[in-house]
Structure I
Amino acid sequence: MDELLEPIGLTVPQYNVLSAVQLQPGISNAALARGAFVTAQSMQGIVANLERIGLLRRKPHPTHGRIRQSELTEKGDVVLAKAHKLLIGVEEAMTSGFKKEEIEALRSLLLRCAENMHAV
């Protein structure tokens, strides 16, 4: 994944953050850090860099003064769409030889694993 993302200037952690923000616009830095299993300080560096290069913007939460919400910029949407296209082949290679039903079951199980981790 690193090799595929390098030409568009993204790292895998940056791609993961942009993908999470796309799925949950307004997500906080703390929630991003929990989802990536990194410290808030580590996530702060990733988010600040994405903001610096114009892929992400943060705005104050409407009711919580210390919380800043992240959202993709137009440039972030474009770069993330390119990244998704580049990485389609990775998923196809990982599931090569799987039946359609097996791929659906795998996705379902992985989603349940992720949901379980959020409940911890």
Structure II
Amino acid sequence: MLFTKDHEWVALDGDVATVGITRFAAEQLGDVVYVELPEVGRRVARGEGFAVVESVKAASDVYAPLSGEVIAVNGALAGAPDTVNADAEGAGWFAKLRVSDPAEFEGLMDKPAYDALIAEG
């Protein structure tokens, strides 16, 4: 699992990246009440807002950590957005992207680097 400075996580399987928000981000948001997911087939650029997560505290954009095409979304979040709080880095995933530029992987952080980013807070 790799991470972004914007608190998204990415799990890679070949050219498919599963994307969600980190446990830290979910904790900062508080109780998630709604998740707006991108449409399947949408092409996104790295850094582009492609989903929205709303909590009792705020609404936040979720940014595409990699460029590509949305090939699946986690429809279960529509009826159970609190899954993001319960398992942010697992069952609370948002979307799967078919990555168009593997070189963008280089811009992602490993767990120790992400933990250091959080610690700097």
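No lab work stands behind these numbers, since they all come straight from the coordinates. What you see is a predicted model; the values in this text were computed from it and never measured. Cβ atoms are built from the backbone, for glycine too; each structure is taken alone.
When mean count of other Cβ atoms within 10 Å over residues 2-9 is computed for each of I, II, the one that comes out at 12.1 is I.
Given that P(r) over Cα pairs in 10 Å bins from 0, in percent, derived from a single structure, equals 15, 49, 32, 4, which label among I, II identifies that structure?
Clearly, the read-out refers to II.
Here mean count of other Cβ atoms within 10 Å over residues 18-25 is compared for structures I, II. The highest value is that of II. Looking across I, II, the calculation of relative contact order in percent (Cα under 8 Å, 6 or more apart) that yields 31 traces back to II. State the single structure among I, II that was used to calculate helix-only ellipticity at 222 nm (-39500 (n - 2.57) for each DSSP H run of 4 or more, over all residues; to 500), giving -5000. Structure of origin is II. Once distance in nm of label points 7 Å out along Cα→Cβ at positions 10 and 90 is computed for every structure in I, II, the highest value turns out to be that of II.
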